[in-house]
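Presented below are the structures under discussion, each in the form of structure tokens.
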Structure P
Amino acid sequence: MDVQKHILYLYAETPMHVGTGVGLGAVDMPIQREKHTGYPIIQASGIKGALRDTAQLKLGDSDVMKSIFGSDAENREITHASAMSPSDARILLFPVRALNGVFVWITSSTVLARFKQETELNNVPDVPEINQGDLAQVSSENLINAGQIMLEEYTYSSQVTNEATEWANYLATNAFPDADNYWHKRIKSHFAILPDNEFRDFVRYSTEIVTRIHIDDVKKTVKDGQLFTQELLPADSLLYSFIHVTDSRDEKIKAENIVGGLQDAMGNRLQIGGDETVGRGRVRLNWQEVK
């Protein structure tokens, strides 16, 4: 059975809320996070559901649709599993306000090591190496003042390194492959690898927290108990998910045709998470094929 593999890059064009349902802390509606790291994620079920909703607008109830996502649970006559298996979407780059350059995409050695580990499992070639250090590693001298980079209100000793430059170029090529695109060029000069603890603190405490209310239609005042806080993953965040596609379970459609049908149906945009009607969750997609 043929297996087609892709890395799906998800670039947030608007703030995104993929929530847990209930918050136990200060935020009423937090985003999904890994338990042991606190890093933002989108669970695989959410990725698959969003892909299915978007694909169904074009494919309807076609055989290709059923092959990609499996038969409808309500159809008891013919049941088979999906030919597509996504992984959880993990954070790869997180945007942070910077003194120079407006904002910088940050990552860490652990984040890159996990990405590289997954690429090795999937035989992805030419992924840069990782060398953990105590300094912030940046891709451009323009981000540094007197040997330091300033992010939010914090300063970090920093230096330009080959590692940061190689990773910035790799992600520009694969996550933003259009060489004429503004973001392809920008990431090469606005990229930083922070120590793990500093990266963890930014992704925990520098997300967007918004306060929302529900107005009574008649009284035009806030309804009782309808003041709540919501956490958003900021725009310009980059996540990734590994997508495996096999031949259809009934062996009528080959994996490469399923991938082609999925990409044609998806285009390069995806709506994911809650609050679509207030502009949340618009994501740009890029598929990196694994040869």
Structure Q
Amino acid sequence: MISILIPTYNAVCLPLIEKVHSQAVALQIPFEILLADDASREDIRQQNRKITEWQGCRYLQKEENQGPARIRNYLASEAQYPYLLFLDSDVMPVSDSFIAEYLKVARPGLVVCGGFVYPRKSIPANAVLRYKYGMAVEEQRAEQRNREPYNRFISMNFMICRDAFLKVCFDESFHLGYEDTLFGMQLEQAGVEILHIDNVVYHLVEENSEQFLMKIRRAVRNLDGHIDQMHSHVKLLRWYTTVKRLKMVSVVAFLFKHNEKRLVSNLTSQHPSLKLFAFYKLGYLCTFLSEKQSGQ
């Protein structure tokens, strides 16, 4: 009935797999859990291999890093059941009826997104930006997400029927960043329905603010070559297009380069500004594209 698919890179997944495994066993349904290791360290691999001792669990190992899009496509190709439940390795289901809630709404041709929240706990001093942005911007109840179902698609926690997935698949030219946005666009173009429900997982953030900014820069670079295609779905690109129309790209890039250290100082502090974070992304995009155009 259901294949639970978990891509991982340098993360121990035993607690997550134990939770979803116990729920699937209790439901007495046909299931499998596939864990695809995307070239993790050997000590991590050794721990994750223990899942092979559990009923219905398979451990798949890649020797070279594939990236999130390719590894998810690989998992789907290896799955044997008609419904695919994708979970990131840094999540934990909140509900003890997590699997059952998905199966209640499962039907052919439907994508179901469960959503995610951040644990309400003491936030590490070096990770305030990640939590602040996540709780203020990323966390959304199903009612909000269903207003823009395709724009709000997130691959962290979703179920899709296998046939629908194999028609679309993730774009493997995206290594990391905005691949979810593009997948949502592809689902919309293919006429695949998305339903958002409140069946959340905790997003167990382990990256600090500096690591988060590095990931953001990589994601922004990923937009190069996709501006026209993704303009209507990515707010950052709409801002960039406006700046470009006003012939202000070089001005924004200048301001960014001359204030980057101060921006980073704020964003890695315990009181980061989300407005400055928005400017950081826009400034970095303007700088990156300007330097690329000038051949620097």
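Check the numbers for Kirkwood radius over Cα pairs in Å, for residues 39-86 alone across P, Q and tell me which is largest. Walk me through the intermediate numbers first.
Working: P: 11.5; Q: 12.2.
Answer by largest value of Kirkwood radius over Cα pairs in Å, for residues 39-86 alone: Q.
Where does the value 20.1 come from, among P, Q, when mean count of other Cβ atoms within 10 Å over residues 151-158 is the thing being computed?
Details: P: 15.4; Q: 20.1.
Source structure for this number: Q.
For relative contact order in percent (Cα under 8 Å, 6 or more apart), which structure out of P, Q has the highest calculated value?
With respect to relative contact order in percent (Cα under 8 Å, 6 or more apart), the highest-scoring structure among P, Q is P.
Determine which structure produced the value 4.9 for distance in nm of label points 7 Å out along Cα→Cβ at positions 247 and 279, calculated from the coordinates; the candidates are P, Q.
Source structure: P.
Comparing structures P, Q by volume of the Cα convex hull per residue in Å³, for residues 31-142 alone, which one has the largest value?
On the way: P: 190; Q: 163.
Structure P gives the largest value of volume of the Cα convex hull per residue in Å³, for residues 31-142 alone among P, Q.
Can you tell which of P, Q yields -14000 when helix-only ellipticity at 222 nm (-39500 (n - 2.57) for each DSSP H run of 4 or more, over all residues; to 500) is derived from it?
Label of the source structure: Q.
Which structure, out of P, Q, was Cα Rg over 2.2 N^0.38 Å derived from, given a value of 1.04?
Q
Readers should treat all values here as calculations from the given coordinates under stated rules, not as data from a laboratory. If you're wondering where the values come from, they're calculated on a predicted model, not measured in any experiment. Cβ atoms are built from the backbone, for glycine too; each structure is taken alone.
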